[in-house]
Structure 1
Amino acid sequence: MRVLMLSRTTPYLPTHERARLAPASLLEQLAARHAFALIAPAGRGETPAQRAWAATRVTRLAQPPTGPWRQALTGAPGEGLVAMRATALRIIREWAPDVVHLEGAVLAPLTAMLSVPTVLVGRATAMPPRWRRAATACVVPSEDDRQVLADGVPFDRIDVIPPGLDETRYEFRRTGESARMIFAGNLAWPAHLDAARRLARRVLPRVRRAIPRAELLLVGGGALAERRALADLPGVRVAGAVTDLRPSLWSATVTVIPAEAGSGVDAAVLESMALGTPVVAARRALAGLAHLLPGHHTLEAETDSDLVESILLTLREPVVAATLAANARTVVERQYSWAATARCYESLWARTADMAPAAVAA
């Protein structure tokens, strides 16, 4: 199959940046089985080796000039998108790809400008309705995103594919503090802030009545005043935003995700499972991970009492925690590694290539 991939950043490995990691991992996994052409603007600060990484994995590489993605006043395509479109049309004309993969919702306007079936990848809230409807298929990371898109896009044209994990980088360890809970999110988001407040003010005090040394580690950026208010509560530590979440997750006995956090936390769930930190989470937080079995890979908890009971089980029973961790790591390796994610995209591209773009726009 011939796949034309458009990425808003230059993909390369190794990297911590999610915008580069996803397209780079797909190229790493699938370049031996499919022919790729890549369009990605050259960015500032990239080394020659980073800029050249993708060239060894693609048949054609084009790097149009950088520019604004959207016009500031009108929201219409800016110079960056216009350059990407011109380059894409030229490669489509010369190379005849079977499918176009658009990595990032900022590229959504291109769905209506190309003559080849398109797969658009991104968060639903970042996909304007006009452009999401023009895509042949949309890929979102969570069930909440699917529900947002389903308001204007046929359900069978939406796939939920969580980001994959590098099994080597996310090494399995059981080294956490004996009574540390962790919630990792973005405390600038109201839903994640509400989740942190619930854990700090309602759940942690009940856990500490049973285990006085128990503590809650909150990881994530947000307003300084809000983070200070949480850090002043007994047993609460606030780490702020971090570029690498792994040390924080390794340091904890259990990752806790209450219902307020929603389903946009798949990455935190999977990273915890891969690293060896058991997960206690609300059903909604696990909705986008179809292969997880509550009680086997994770513990499911909705109410405050359920959360406290499940947390205490992992803190008091090392055998239970170790079994959950081992089961979780196994399912991550089988279903949520980059190899597994690449297989999902491979299947989606094959289905999408059989669809006529004209029929999609109707």
Structure 2
Amino acid sequence: MTALLNRLAERWLKTKGFSVVSTRALTAFDRSGSSEPVVPPPPSAKDEQYLRKDNPALKALYDRYDALTVNAGIHAKWNPRFVAKQLSIAKFRANSAYVWSYGELPRPTLLKYFIFAQYAARRAGPLLTRLSEDAAFGCLAYDFDGYGRVSRDRLDSAVELDFVHRHTGLLDKPGLRVLDIGAGYGRLAHRTCEVADVAEYTCVDAVPESTFLCDFYLRHRGLTGRARAVPLDEVAARGEALGRFDIAFNVHSWSECTLAAITWWVDLVRRLEVPYLFVVPNQPDRFLTREPDRQTRHDFRPVIEGAGYRLVAEEPVFEDPDVQRLLAIPDRLYLFARDGVGTA
């Protein structure tokens, strides 16, 4: 009876612009010292020595990528100057171009994480509880009673994977195969392997630092044999031989690419005959490219649809517009399916 009354109360309060918050959760938020984030564990001496800009492995990737002429390597945003300014190799999970962790005063930042955690627990609770967080490599994280240790990495991943699973059922599929385009440091690879029977998770990226960090991170998480980072030149050379996949992910990546680069990647997805394509653009209601002149924008949704993919599901990360504004996350999640493919 209590649970039913809570649901009815929350439904009514939602029409008035409010939400139910348990006293236990409020106590967790307001307890003494709660505004202090988790202290990230220091890297091992071996990791610290490896995560350097002058690592020969990273230099070799730069040389290999510079030699490529494929359109996938055309950068409108992730150029060396941008990467040098926005990314720390040693603290790649800190507030950066990979993860926007807010950079405000402690209490407002804490409040935003608390609201996000509350929402993620309601929407994707079963998945959220299966994801862990250790705050490694500079990750901003907070401990909340009832929600555990939360970070943007953990919260974003729970909501995204919940959306994918509700519309495809793929997280229950034995031997899941995923192609992650613009995989960054391997966030979703790690998270998907935590909650699904993954046979092969392939991470690809046109940024040398991303391939370098992703390869390191997958090994750090003990995912060798299940997940891999494939350098761009190997992707270009192998084409259809790259493998067969159940779904392709592209989260906040194509919106930072040129139309030529996106067309190259979408054509690869088409040739690989990937059944599903999960896309999160930077704009909530448009699929816009980023061209080298920093002014021109093109709509890349016709490229996806022209490759034989139709939109089958979409929804905002947060349904409440006030929460969207407070957390500055107006993003929408989009799922496309290849012609002839159904949804769960």
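Just so it is clear, none of the values below were taken in a lab; they were calculated from the coordinates. If you're wondering where the values come from, they're calculated on a predicted model, not measured in any experiment. Cβ atoms are built from the backbone, for glycine too; each structure is taken alone.
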**OP:** For Cα Rg over 2.2 N^0.38 Å, the calculated result is 1.00, so let me know which of 1, 2 that is.
**Re:** 2
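As an exercise: mean count of other Cβ atoms within 10 Å over residues 99-106, calculated from one structure in 1, 2, equals 13.1. Which structure is it? Could you put the intermediate results ahead of the total?
Details: 1: 23.8; 2: 13.1.
Checking each candidate, the match is 2.
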Original post:
Between structures 1, 2, where is mean count of other Cβ atoms within 10 Å over residues 155-162 highest?
Top reply: 2
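Which of the displayed structures (1, 2) returns the greatest value of mean count of other Cβ atoms within 10 Å over residues 179-186 on calculation? The partial results should precede the final answer.
Numbers: 1: 23.4; 2: 26.5.
Top value of mean count of other Cβ atoms within 10 Å over residues 179-186, among 1, 2, belongs to structure 2.
semi-axes √(5λ) of the Cα gyration tensor in Å, for residues 91-282 alone was computed and gave 28, 18, 15; which structure, 1, 2, did it come from?
On the way: 1: 39, 18, 13; 2: 28, 18, 15.
Checking each candidate, the match is 2.
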**OP:** Using the calculated result 21, 19, 11 for semi-axes √(5λ) of the Cα gyration tensor in Å, for residues 123-226 alone, pick out the matching structure from 1, 2.
**Re:** 2
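Computing distance in nm of label points 7 Å out along Cα→Cβ at positions 83 and 323 gives 3.6 for which of 1, 2?
Attributed to the structure labelled 2.
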